[in-house]
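Each in structure tokens, the structures are laid out below.
Quick note: the coordinates plus some simple rules give every number you see, no bench work behind them. This structure is a prediction, so every number in the text was calculated from the model and none was measured.
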Structure I
Amino acid sequence: MVEERVTTTREADGTTTTTRTTHSDTAAPKSGGGGKVLLFTVLILAIGAGLYIFSGMSDAEVIKDNAVAEAAGEVGDAAQQVGDAAQDAADTVTGGE
């Protein structure tokens with residue numbers, strides 16, 4: 001709400017002085033200043049750090065997947081060797097029939 005007050009003063013010599021005073025209840029808009037720039041900079045840095053961390057995690061995931069695949073290959077090789085040994089044992093027992 002805006003309030004306007006007009007005060008008129010008459011002096012003894014006949015001069016008149018009028019004063020207008022206005023008062024508003026609403027606050028004047030404030031500028032953002034450097035706060036917005038600082039907030040934007042911190043936000044960009046946080047996004048960059050997050051991307052860096054998550055890209056490192058994906059590298060670790062690839063390394064883990066490769067290790068699992070290599071271990072599975074080694075298990076397959078061991079199973080093949082066991083199968084070959086069992087076949088050799090069976091051939092020895094049966095005389096190669």
Structure II
Amino acid sequence: MASATQSKTDQAKFEAHVAKLDGNNKKLRSNVKKYENELRTLRARAKVSKATKNINKQLANVDSSSTVSMLEKMKEKVAQEEALAESYADIANESR
């Protein structure tokens with residue numbers, strides 16, 4: 001009888017330990033999932049931050065006055081080329 005009672009007591013202890021271990025296991029799994037999600041979020045934030053930095057850096061290097069200046073120089077060059085072409089046409093017409 002004492003042996004049967006001892007066995008039941010031991011079984012109850014083991015079952016309590018198993019339940020406690022199972023609870024700890026679930027808690028650990030939950031923490032791991034939480035940290036994995038946090039890691040994914042941090043990686044995404046880092047990627048967005050890097051892209052934003054690159055875009056802002058490129059925008060900072062764009063100087064509207066230099067762009068306008070370049071366009072003005074290009075217009076002048078085109079006008080000169082057109083004037084030169086017209087002059088050659090006039091010279092060609094005079095030689096006929």
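Given that Rg/Rh (Cα atoms, Kirkwood Rh), derived from a single structure, equals 1.88, which label among I, II identifies that structure? Don't jump to the answer; show the numbers that get you there.
Numbers: I: 1.88; II: 1.84.
Computing Rg/Rh (Cα atoms, Kirkwood Rh) on every structure in I, II gives 1.88 only for I.
For structures I, II, which has the highest computed value of mean projected area of the Cα convex hull in nm², for residues 39-86 alone? Before the final figure, lay out the partial values.
Details: I: 2.8; II: 4.5.
Comparing I, II by mean projected area of the Cα convex hull in nm², for residues 39-86 alone, the maximum is at II.
Of structures I, II, which gives -23500 when helix-only ellipticity at 222 nm (-39500 (n - 2.57) for each DSSP H run of 4 or more, over all residues; to 500) is computed from the coordinates?
Numbers: I: -23500; II: -35500.
Derived from the structure labelled I.
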